[in-house]
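Student: Below, each structure is written out as structure tokens.
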Structure I
Amino acid sequence: MQKIIDLFFKLLEFLVVACLVAMVIMVFGNVVLRYGFNSGISISDEMSRYCFIWLTYIGAMVAMREKGHLGVDTLVRRLPLGGKKLCFFLSEVMMLGCNVLFFWGTWKMHELQVTNISVVVGISMIWIYGIGYVTAAVMGIMNVHKLFQLLTGQLAEADLVLVVESEDKVVLAEIEPEVRGRA
């Protein structure tokens, strides 16, 4: 199962790179065409905007898995184990609630977005804003999984701090082989 999850996130990382490359090619190509040849590709502006939307949401999913989101952990790091567990629980429950609201909001807007057609490209806007379903579902599953791990005692005290500083990544990289050897 872990291999499938890792493969899924590798696919997401590839999609982030593909969206970024597509944006650069479309925008740069359009600039060259406009200033060099007094022409342009009309769909490149709209499609680069859509790639940016998808890149943002896909990147949020990848960042959540890697604990790359911004956060303040000054207080949490100083709390005793019970306080860390409570903060972790509340944080995950609130994020899960936000993901439920995000999914529900996308669902409520679904009918409007299906009938709304983009001006230049001519595709249904659900292809753009439907990423809300994927993002909310994936991040919600990650929240539920973390809550399950917390409630079954599978998380170490270090796992209860949701923020990983850049300096901490170096330390984590050094101790990861050691931790995996114990598991």
Structure II
Amino acid sequence: MSKAILGGMEEWFDVVDEADRVVGREKRSVVHARNLLHRAVHILVFNGRGEVFLQMRSKKKDQCPGMWGTSAAGHLSCGEPYAEAARREFREELGIEPPPLEELFRLPPSSRTGWEHVAVYRCDCEGPFVLDPEEVDYGVWMNPGDLTKAVQSGDRAYTPSLGEVWKGWLAHSARRS
């Protein structure tokens, strides 16, 4: 259910507090208009060459259209666990059954994450992907060093959330080394 409107019905999200506790429910449009805290997942998909898959977000998207985003991402439905949402978003956006996903870290809500508590997952997968044209215009495999340079330079072709996720990935990777 990653589409904003399904069969004429708008999505509803859990509204959460700073500690990620549910404090209510609201329509997607209201959550975004009022910058209410809510939940999302981002998935980083790596291939055997160590490249990360990035998606060009559809120009039809209401948030960051036509910008580079993480491999797959989306909001949690009301009551949905983060891990379940990650698997669903992978299937919906990349069009195949996901391999095992590993949760790496979480990001707190901020203006750069769209006021979302974000759980970040990773996996290894070669594709090929069957991209959902409502969600994704196309995708590319990118060298991590090139992505790091783009994020550090503040390149506006990349979504702010991708920048935050990638900075988190770099910090996570440095801690594991």
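Student: Figure out for me which of the structures I, II the number 27 belongs to, where percent of Cα pairs over 25 Å apart was derived from the coordinates.
Tutor: Numbers: I: 49; II: 27.
Comparing all candidates, it corresponds to II.
Student: While we're looking at this one, here's another question. Between structures I, II, where is FRET efficiency 1/(1 + (r/R0)^6) of positions 21 and 85 (r between Cβ atoms, R0 = 41 Å, to 0.05) highest? Display every interim value, and only then the final one.
Tutor: Details: I: 0.45; II: 1.00.
Checked I, II; max of FRET efficiency 1/(1 + (r/R0)^6) of positions 21 and 85 (r between Cβ atoms, R0 = 41 Å, to 0.05) sits with II.
Student: FRET efficiency 1/(1 + (r/R0)^6) of positions 37 and 109 (r between Cβ atoms, R0 = 25 Å, to 0.05) computed as 1.00: which structure among I, II?
Tutor: Numbers: I: 0.05; II: 1.00.
This figure was derived from II.
Student: Let me ask something else. -27000 is what came out when helix-only ellipticity at 222 nm (-39500 (n - 2.57) for each DSSP H run of 4 or more, over all residues; to 500) was calculated for one structure; which of I, II is it?
Tutor: Clearly, the read-out refers to I.
Only the coordinates and a few stated rules stand behind these numbers; no lab work does. The model shown is predicted, which means the values in this text are computed figures rather than measured ones. Cβ atoms are built from the backbone, for glycine too; each structure is taken alone.
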